[in-house]
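Derivation of every value follows stated rules applied to the coordinates shown; laboratory data play no part. Just so you know, these numbers come straight off a predicted model, no measurement behind them. Cβ atoms are built from the backbone, for glycine too; each structure is taken alone.
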Structure 1
Amino acid sequence: MPPRVRKLLSDVVSSSEMISTFLDGMSYPQYAADLRTQAACERHLMIAGEAIARMQREHPEWADRITQAKSIKAFRNIVIHEYERVDDEVVYGIVTKYVPMLRVEAEQLLGGA
């Protein structure tokens, strides 16, 4: 595995871990009422999305191994460029359902290299 891919995957894992720490069993109503947690989760979704976007540009053969790579990059673009479209319920669904899967895939790629 190229060192750059290792760094990008490590960023994905780190951001995924941070999101899990921020949520720590939080329900959707709790999340919706907590602007700090929302901002923190969105920030780390942007980081993970940017890491994947860079991997797609620089090492597409590695990015292709991440199941939701295109969707993650697309959501990152919405958070950054179309922030008014960001829906808290959608973000909560992403961070509770898809981020754990993303973390597992990134860790497996790191462990298998």
Structure 2
Amino acid sequence: MVDAVRPVSPGGLPGAIAVEQQGGARVLRLAGEIDGAVVGEFQAAHGRVPVPVDLIDAGQVTFIGSSGVVFLLRWSGGAAHAGRRAALRRSSPVLDRILRLTGLSDALPRLPADT
């Protein structure tokens, strides 16, 4: 089981994905531009099988392509398969807009705003 995965962007990519342990929660963190290159680099370094996470922090996402959306949904599904419900702790306006336009707004459960 993975305790922490550092952001991966050794190629100087403008986005990063990491899995971090914060308190008792495992957090999937996405920041910057999440496109196929960033997702591919993360998966090349850490594998394609999602690690069960408790929270998703996407508050610093400035762009997300279709591969990034699929990645998020796969990791959310991986958490559900492991008996966890990965809640969206923070979301950027960019991600909110993409989820709304694709009809996926309800696909990721959200924490209440005061959490």
request  = Can you spot which of 1, 2 the value 15.8 was calculated from, given it is mean count of other Cβ atoms within 10 Å over residues 47-54?
outcome  = 2
query = Here Cα extents along the principal axes in Å has been calculated and equals 42, 28, 19, so which of 1, 2 was it run on?
reply = 1
remark   = If you rank structures 1, 2 by distance in nm of label points 7 Å out along Cα→Cβ at positions 31 and 63, the highest one is 1
Parent structure of the calculated result 38, given that relative contact order in percent (Cα under 8 Å, 6 or more apart) is the read-out and 1, 2 the choices = 1
query = Computing helix-only ellipticity at 222 nm (-39500 (n - 2.57) for each DSSP H run of 4 or more, over all residues; to 500) gives -24500 for which of 1, 2?
reply = 1
